[in-house]
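What follows is a group of structures, each given as structure tokens.
Read-outs throughout are calculated quantities, based only on the coordinates presented, and are distinct from any laboratory measurement. Everything quoted here is computed from the prediction, not taken from an experiment. Cβ atoms are built from the backbone, for glycine too; each structure is taken alone.
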Structure I
Amino acid sequence: MPRPDVRVFHVSDEQAQQTLLALLRLWLPGESWSQVRKLLSGRHVQINGNLCLDEGRRPKAKDVVRILDNPQATPPKDDDVKIRYMDLHIVIVEKPAGMTTLRHAEERDWPSRRKQVQPTLDEVLPNVIARHDKTRLPKGKKPPRIRAVHRLDRETSGLMIFARTPEAEQKLVQMFRKHDMHRQYVAIVQGRLEAQTITSNLVRDRGDGKRGSTTLKDVGQNAITHVKPIEYLDGYTVVECKLETGRTHQIRIHLSELGHVLCGEKVYHTPLFQKAIPDHSGASRIALHAAELGLTHPITGEEMHFKMQMPRDMAELLKRLRAKSEKK
């Protein structure tokens with residue numbers, strides 16, 4: 001059951017492709033157009049667990065729209081993106097939670113003003129790099145292209161690498177394809193989780209429209225996640241997750257299918273054809289952080305390793321859960 005401070009609506013086939021503003025007005029007949037707009041601008045609306053500020057967005061069938069009584073945090077800006085390392089070939093950054101890595105295909109033709117409401121990492125990074133270099137582009141000249149070679153979910157924070165040249169892009173893509181990257185995450189999950197290796201074949205649709213594992217032979221993509229507990233709390237576990245493969249939503253799916261749903265999870269908290277697993281952690285977003293990134297430099301061959309501390313929101317969540325554990 002949803003929390004009492006959240007109103008949940010499911011987009012039907014008939015309602016799909018209407019603007020979000022029109023749907024909110026339909027679902028909230030007692031609210032005026034201006035009041036509905038204030039819900040959006042005030043950060044009270046989510047689509048599939050992600051904050052949405054765009055009144056012109058057209059949700060798809062089966063999308064889940066939530067209206068929150070309490071506003072979410074302000075979306076991150078380019079000042080929240082930190083550069084950890086940069087040379088002529090690559091740049092390694094600390095991605096804040098709440099920022100999408102790349103603009104979705106259906107959003108690429110949006111006008112600049114609309115994009116600026118919720119900027120993506122690849123859009124703000126050229127300006128972040130320019131400030132880091134203390135350089136300014138000549139008027140009318142576009143920043144050099146930044147080439148994404150992997151992604152993190154919008155709500156996931158942590159270390160990311162981008163290529164700055166075609167050669168670096170090609171080699172980094174090959175490294176990710178061969179799993180020649182060290183990537184380690186920190187997560188907070190429900191329940192007591194023991195150390196183990198999770199292996200399954202992931203498919204785009206497990207039977208209800210969500211990604212998940214399949215038991216069918218020779219179907220899907222092989223996915224391997226190594227998990228290790230680093231702290232036990234009352235009803236929760238802080239875990240290290242090491243990726244051997246890098247499939248979409250791999251950690252979230254694997255932990256959910258074990259019965260240890262990530263705190264703050266809003267998509268994979270429902271077992272196939274069953275009721276959603278309640279989350280009493282109070283997490284404002286998915287408690288997942290890309291804490292370590294290790295690689296061989298694609299051009300120079302230098303061995304590189306980076307660590308990023310747990311961001312403030314996850315640290316505060318952990319502090320609250322520890323305090324609850326100590327009281328029991």
Structure II
Amino acid sequence: MFHQDALLKSIEDALAAIKESTAKLNMLITCGAPLRIDCRLFNCAVVFYRGKILGIAVKSYLPNYREYYEARQFSPASAALVSSVSLFGQKDIPFGANLIFKAANVKNFNLFFEICEDVWVPIPPSSFAAMAGATVIGNLSASNITIGKSEYRHQLAANQSARCVAAYLYAAAGFGESTTDLAWDGHAMIYENGNLLSESERFSTSEQIIFGDIDLDRLAQDRMRLTTFGQNAADHKMQLAAFRSIEFDLDRPQGRLMPDREIPRFPYIPADPAKRDQRCYEAYNIQVQGLAKRLKASGIPNLVIGVSGGLDSCDDR
């Protein structure tokens with residue numbers, strides 16, 4: 001069906017309708033779509049803002065194993081002959097797998113999109129995008145569901161967000177996606193530097209919205225402190241030079257906004273009792289191991305433990 005003119009024409013009509021109907025919405029919207037460019041079919045993510053297409057991200061890696069036959073219909077991003085296209089009267093729309101969308105008036109908001117299988121490969125495109133400056137990574141996925149796959153998706157999103165010191169937004173296809181022999185669970189997740197901020201209800205038959213507050217300044221600070229992040233980027237500067245920055249002005253909400261995310265009262269102590277017990281176990285044994293090694297190395301046969309009752313020892317008696 002992907003090669004049928006009727007389907008491809010209806011997709012273009014739908015994209016044109018989205019472009020027109022979102023012109024007054026202060027919302028950056030990304031929509032997955034197969035697009036025919038230069039007699040090739042590409043799996044794309046079309047990025048809209050205020051009635052304009054900011055760019056079109058293209059899928060790099062096409063699965064052709066097990067239940068997947070994507071290489072039969074689509075071409076990878078590397079096969080594209082052009083770096084820009086014209087659609088719906090808009091010319092020179094950036095096109096490719098190397099686009100980073102940067103909000104000129106929001107510090108550290110640099111957005112990159114990859115598609116489904118791109119994050120399943122050994123070196124995802126988002127790894128290079130993060131080193132090129134992307135702080136938020138989106139993944140539009142038509143990932144079908146199989147037993148145990150949800151757990152692996154969590155691992156992928158958590159690890160990729162942590163390795164890239166970035167936010168990772170993942171959205172999979174949901175109920176009613178197709179009438180084939182595959183099933184879809186509508187799995188959506190938001191991770192920030194390895195931490196889950198929000199997750200959808202899987203197998204829901206109704207539409208859902210998940211959201212989360214992302215601390216962009218924290219991500220930038222963490223990258224600055226992790227000296228190996230910059231070293232790794234320097235080692236791949238040839239690949240990073242290929243990325244293109246698509247700048248746009250984001251209409252920032254007026255007034256004071258309160259974050260929805262919970263700020264823990266004790267940030268270094270997990271609220272989950274099981275995790276807290278694990279941390280205490282580790283802290284205790286780290287101290288024991290360190291002290292035992294020190295005593296063994298110093299050759300001291302006896303140990304005297306002194307207990308202070310002063311305020312400087314946090315004794316409140």
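Using FRET efficiency 1/(1 + (r/R0)^6) of positions 149 and 221 (r between Cβ atoms, R0 = 25 Å, to 0.05) as the calculated read-out, with 0.90 as its value, let me know the right label among I, II. Don't jump to the answer; show the numbers that get you there.
Numbers: I: 0.90; II: 0.15.
The value was obtained from structure I.
For FRET efficiency 1/(1 + (r/R0)^6) of positions 13 and 261 (r between Cβ atoms, R0 = 30 Å, to 0.05), the calculated result is 0.55, so let me know which of I, II that is. Intermediate results must be reported in sequence, preceding the final value.
Values: I: 0.55; II: 0.20.
This figure was derived from I.
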_Of the structures labelled I, II, one was used to calculate distance in nm of label points 7 Å out along Cα→Cβ at positions 29 and 237, giving 4.9. Name it._
I
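Taking FRET efficiency 1/(1 + (r/R0)^6) of positions 101 and 301 (r between Cβ atoms, R0 = 25 Å, to 0.05) as the criterion, which structure among I, II has the greatest value?
On the way: I: 0.40; II: 0.00.
For this comparison of FRET efficiency 1/(1 + (r/R0)^6) of positions 101 and 301 (r between Cβ atoms, R0 = 25 Å, to 0.05), the top structure is I.
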*For mean projected area of the Cα convex hull in nm², find whichever of I, II sits highest and give me its label.*
II
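Supply the structure label, taken from I, II, corresponding to helix-only ellipticity at 222 nm (-39500 (n - 2.57) for each DSSP H run of 4 or more, over all residues; to 500) with the calculated value -6500.
Details: I: -6500; II: -9000.
It traces back to I.
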